[in-house]
Structure P
Amino acid sequence: MATALWLYWFTAGGVDEGRHWIEVALRLGGGQPYERATAMWLCGYLVILQGDITLAERYADDAAMTAGTADAGGAVEPAGSTGAGGLVAGASMIRGLAALFRGEMDSAWALSERAVRGFREEQDAFGVQQSLSQVGMAEMMRGHLDEARAALDQAYAYAVQGGELWHRSYVVWALGMLHAEEGRPDQALAEFRRSLRLKNTFRDARGIGALLETTAWVIADQRDPLTAAQLLGGAQAVWPATGLRLFGFRALIETSEQYRNDIRTELGERDFAEAFARGLAMTVRDAVALALGEGPR
């Protein structure tokens, strides 16, 4: 029951609550090995969003070990469950995500590629989709833009084929960042807005915060620093309720800090502070409208 609520906890900003209840269930013991392994893996996924990367990796490894022990012992997997191979691939995916957040891009690429292979062996299309998106992000951060596009395009194709929308919004966000890296801010903004519309459908507060912040970057590149400053303020208002800013992704935070400094320099301290404060005071709905170009500036 606890693990079934993972998407709600992620999108609604209830990561602390989710971790609490899953850890309670694990402490109580009981359950089939695959169920416990799945709970461990999910707890690792939630913990990494709280910034405890080392603990997340430990949960992922424990999940893979528990599933492997059950598999070797001939335990029967519950119908519809992720098998041992899928949990091992999932552990690689979490470790790849941890490396992404740390800024260790070579390790992120290798671990995420391993996850892709594992999920393909398990015929787990959603796992392949998620892992491919990590491969794409790692390639982008390594400066391998063609390889990044190939991986992200594959991830997007999986999402479309499966009719999946939630993670698709993250793939579209990554494609927007790739456009920005390639020096195409107009195309980047279009993808960010497409992602934001999807996230708004799910009320994905964590994703909305990330989109507000990164949309500010491309709007700054389009020579509109005032709106960019307001969006940075709008994003800042979201983060306390959802967890770590930009998921604790070191490279993105460093980029955003550089943009913030550049915008402050262009506007001047007083105008920047006033614009940032206006964004900070906005409702999420108004900040989203501003990012979509549908609200007053």
Structure Q
Amino acid sequence: MIDNDHPVGVVVGNSNGWIPPRALAPWLGDAQTVGRVRRMSEVTGLDLIHLGTAAGQAELADPAVGQPLATAMAIITGERLLAAVDPGQVIVAGHGVGEIAAGVLAGVLPADVGLDLAVGIGQAEALAAAETPGGQLAILGGYPPDIEARAAELNLSVAAYNGAGDIVLSGSRAALDELLTAPPRHTRVEPLPAVAAFSSALMAPVAETVQRSFPANVTEPRFRLLSGVDGCTATSGRDYLRGTASLLTGSVRWDLIMAGLVGTGVRMIMELPPAGVLTSLITRHTDATAIPLRTPELLDDASRTLSRR
């Protein structure tokens, strides 16, 4: 049950190698959505219907494919969720490249521009990954200064602070392998399915690509929008996107976004498809109720409830 006295959070994850096969299939039950996806396929130059219904995990792990597909899914489902919602009742946030779809939903940029941006980022990430094979590790437990010091020794980057005792490191495969053999004290290390060193210094060419193709038609947020740079409310659409670009090589402060949501009174947070990862983090690190909107039925129920607020 949604508490009408408190805003609701709507969050968007990033793909980073974990989109499940057939994730788009449940959402293609009506002609309007199919037509929308076909239009998005023209914009991205990708067959999103094939990718979202027939592609295997290996194909979906390619950021040149995964980033545009995840962005398209979040935009389609987010627009459906928020179509009749009072903007004052919702706070929107994204994790990493998920900030692009979050920005589209908040009104910072048009959907086609957001998709173009996701395509450019995905292609640049794929090139950077081919140049220097990399990946990510989750570091659970331990003492953050010890983890940061060990990362610096190995030229690894802190890709994300996902909550207390939950840090993601990113960098070259060789450095990650060395950390696995000698991890920071009092930690448990878990390899992540990322196929590249996302949010690390190795993604500098990606950030440069985005800076060269920075969208011109950026507007002010219609919904309250939190930035992954510091967890604070974005004061302008252009500053928000500059922050998004900085996260391609910097640390995503998901811990601060969760604190920002809870600090504004949010008690329920809905994660848009492909959903699951952020729901787990929210459940683990906050007292808020997290709902992964994995099916059209769940999303439509949530939309009706939000529209009555």
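When distance in nm of label points 7 Å out along Cα→Cβ at positions 49 and 233 is computed for each of P, Q, which one produces 2.8? The correct label is P.
Looking across P, Q, the calculation of helix-only ellipticity at 222 nm (-39500 (n - 2.57) for each DSSP H run of 4 or more, over all residues; to 500) that yields -14000 traces back to Q. Taking relative contact order in percent (Cα under 8 Å, 6 or more apart) as the criterion, the highest value among P, Q goes to Q. Structures P, Q were shown, and distance in nm of label points 7 Å out along Cα→Cβ at positions 249 and 265 at 2.4 was computed from P. Look at mean count of other Cβ atoms within 10 Å over residues 153-160 for each of P, Q: the largest one is in Q.
Consider the structures P, Q: one of them gives 2.6 for distance in nm of label points 7 Å out along Cα→Cβ at positions 217 and 257 as calculated from the coordinates. Say which. Source structure for this number: Q.
Here, each number is a calculation from the coordinates, and none is a lab measurement. The shown structure was predicted, so the numbers you read here are calculated from the model rather than taken from an experiment. Cβ atoms are built from the backbone, for glycine too; each structure is taken alone.
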